[in-house]
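Input: structures, listed below.
Any read-out appearing in this document is the output of simple, stated calculations on the displayed coordinates, not a laboratory observation. Bear in mind the structure is a predicted one, so any value in this text is a computation, not a measurement. Cβ atoms are built from the backbone, for glycine too; each structure is taken alone.
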Structure P
Amino acid sequence: MITLDDIRQAQRRIQNVAIHTPLIRCPHAAQIRAIPSAVPQLWFKPESLQPIGAFKLRGACNKIASLPEEERRRGVITYSSGNHAQGVAYAAKLLGIKATIVMPGNAPPMKVENTARHGAEIVFVGPASSERQARAEELAREGGYVIIPPFNDPQIIAGQGTAGLEIIHDLPEVACVLVPVGGGGLISGIATALKLTNPRVKVIGVEPELAADAQASFRAGRIVEFTAAQVSRTLADGLRTQHVGEINFEHIRRYVDDIITVSEAEIREAVRRMVVRVRLVAEPSGAVPFAAYLFHRGQLPAAENMVAVISGGNIEPELLREILGN
């Protein structure tokens, strides 16, 4: 289990790379939800403002920056559907390190292009997360590269946890934080940072109904794995991980209060309302916490101040046009 000191060390390590994203007050919360009664004040934590457009830079930078010089010289490799790929490529470029990224063939073109733009070598495989992990491990053995896991790693978790430190610094009275769940790196780090600072803060994970492996694991008390075909159905490509990581699950079981799910229609509507009414752009994976706030308030804890972590804003322009046109 990581500690608060691990997260603080990560914060110092990445302070000149990852930005301290602000908390943005959601305007006219009652009108947005179309409910006349009093509602919690919602704040957005827009990780879409990071240099790569997503939170993944935090963990990738912390992990790579902590490598000994001998390991840096060997180069790094990772496996990712998009945002972690960009984070590793960006951090490696800054540090002058060779980066190889294994990506699924169905990764969003924007994320592939951005990863390549940062100078990484890209290797494509099939849609299964297990397939890209296996290929990355094979290439690491052949080339001597250091693997930078997308979520199942203490230093990755600590890096993502820096977002939690920022939340409680900027809004000490925060009572509930909504976090997207894919492999579990972001929620593991944020929940640890929040609970070790103020145990009264509620941390709620949110994921798509079509890729609800984290909720199934949380309910069962053990890791439940979904098939690639199952999780590929969701529009939220960043949350198509087939199961949470073992290290992540330890933190989730200890620090997360609940995990709820949202529908595809709710995700689309959350993306649309964020653009039209809030003036923020979120990719589907980043919009799931707002979808929970909009449509599942009864499943959330009572809280005067609530934060929705917008994990990324790397949405394909064509998809955004489609959503806004509906």
Structure Q
Amino acid sequence: MTSTSTTTSPPPSALSLRGLRKEFPSPAGPVRAVDGIDLEIAPGEVVAFLGPNGAGKTSTIDMVLGLSAPTSGAVQVFGAEPADAIAAGRVAAVMQTGGLLRDITVGETVALTAALFGRTGSPAPYLERAGIADLADRMVGKCSGGQQQRLRFAMALVSEPDLLLLDEPTTGMDVEGRREFWAAIRADAAAGRTVVFATHYLEEADTYADRVVLVSQGRVVADGSTAEVRSLASGRTVSARIDDDGERAAVAARLRDLPVVDAIDHRGARLVVRTPDSDVVARFLLTQTPACDLEVASENLEDAFVALTATASTSSATRTDGATR
């Protein structure tokens, strides 16, 4: 008796970037905006795509959306070309600006978007999920910037996409609006949708992302959970209060002689010390100085962001292929 075995191929990545590069012509020669990004994002992940201005985030998102062709490398969305995935309704985006007609209502805008996908039902469910059901009869031009961002979110939901790309999605929203928006995003992600978002609000990445991908100079410089990315910026800060100006200056001078001190910052009556060995600094301040009210803190995501992108910028300072955008 013979038996046969079958193998099942693993499902494709939600997003796969392989050796992705993008260059733009300029009088001084090609400007490289994306410089060899390799990235795999699994279905159902919520990924923060972070980087300073000019890091190449928007150029990368444009290629994922099929708005721009790579100079080299490949982009696949659920195993397909971006244009095919978008035509199938598997990808949607919430961008910072554009895409809205000011002279029709919020409800009409979503209904018009639904018609493009052959959907004829009420737009109410999408408005409800985006938190703007009460704005259905309001003219788009009368909506605030934050309300228009929520409208873009409702429009993106119409095709029930498997991958949702968000570019600075909470721009113009107040604190409560941002919380409600992210609650809606997390609810969608819990149902299996893949979410990739770019934001300048690092606390959003820290709070809502399963994974952080940090880019600088068109390259990935860190990729992991927020805890893993924070750990890449090694060190802690030790701060203490010294009320007397003269004593504070003298303590700062003595601290600079310690080999474990990387930097010292004066913030009013407090000294803030960045160090890879907080125990040594804390022991010194408590036993050899008049310092009080001592605090020790780990690096946060913002500290890691600054440290890692600064390192990447320094290491690429000798490149001659132009600046990123």
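Here are some notes:
- Origin of the value 0.25, where FRET efficiency 1/(1 + (r/R0)^6) of positions 134 and 262 (r between Cβ atoms, R0 = 25 Å, to 0.05) was derived from one of P, Q: P
- Structure with the greatest value (metric Cα Rg over 2.2 N^0.38 Å, set P, Q): Q
- Comparison across structures P, Q (criterion: FRET efficiency 1/(1 + (r/R0)^6) of positions 182 and 246 (r between Cβ atoms, R0 = 30 Å, to 0.05)) gives the highest value for P.
- Computed -10000 for helix-only ellipticity at 222 nm (-39500 (n - 2.57) for each DSSP H run of 4 or more, over all residues; to 500) - originating structure among P, Q: Q
- If you line up P, Q by FRET efficiency 1/(1 + (r/R0)^6) of positions 70 and 198 (r between Cβ atoms, R0 = 25 Å, to 0.05), the top spot, with the largest value, goes to Q.
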